[in-house]
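A.B. asks: Once you scroll down, you'll see the structures, which are given as structure tokens.
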Structure P
Amino acid sequence: MAASGNHHPHQLIGFLILLMANIKEYVPIVYTPTVGIVCQKYSGLFRRPRGMYFSALDRGKMVSIVYNWPAEQVDMIIVTDGSRIMGRGDLGVQGIGIAIGKLDLYVAAAGINPQRVM
């Protein structure tokens, strides 16, 4: 859930445990349709980053920037350009909520280690 970006790491683990135990009930909150609404308001909800951002100025430097990610081992990466967000158009960087929501679902539903996603 994009709002999970507001949690501290230990709260994120608790959130994911709750999500894993109640996946059917929380999917509509964590992903469609709620995440689209959260993305539209993301800049007003933002507290703590849970993603990596690149700009056009980073062209040619992205590989070295990726190595700044805190986890040494990453099993899954979700990438978005923020365009075409669930019928809401181009939301730019606010589209990060889609990637966060997907990662949360993959962690909860597939048992992927949350420390190994980007």
Structure Q
Amino acid sequence: IATGAAAIVGHNWTPLLGFKGGKGVATSAGVFAALLPAPMLVTIATFAVAVKISGHISVGSMTGAMALPVAAFTLRSPQPFSVAAAGAGALILYKHIPNLRRLLENKELGIHGPSA
């Protein structure tokens, strides 16, 4: 768990990029695909449905971030892994606050270009 957390944090706040970086979604997906394969299948399906319905990757990412810990706890995954999934999900949601603001203002770019 600690190694995965370090990878996620490192991708979110990369020292070589002035402690800026991505949102840790892909790295989190990789970490939890190894730790929680069954809950990740639920998460990937949830992500795909959310993107298909909304047209926004950010909506899929936020929905998946919420789905993973729910799936982990529901499927009775080991508690430390489930708690780590909840922490990673919270971090992903935090990193998506600017996206959420743009979504609410109808300014977030979708997979098909600018919102109408």
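A.B. asks: Kindly point out which one of P, Q the value 38 was derived from, the read-out being relative contact order in percent (Cα under 8 Å, 6 or more apart). Before the final figure, lay out each step's value.
C.D. replies: Numbers: P: 38; Q: 21.
For relative contact order in percent (Cα under 8 Å, 6 or more apart), the value 38 is produced by structure P.
A.B. asks: Hey, helix-only ellipticity at 222 nm (-39500 (n - 2.57) for each DSSP H run of 4 or more, over all residues; to 500) derived from one of P, Q reads -23000; which structure?
C.D. replies: Working: P: -12000; Q: -23000.
Matching structure: Q.
Values quoted throughout were computed directly from the atomic coordinates according to the rules given, and no laboratory measurement underlies them. Since the model is a prediction, treat every value here as computed from it, not as a measurement.
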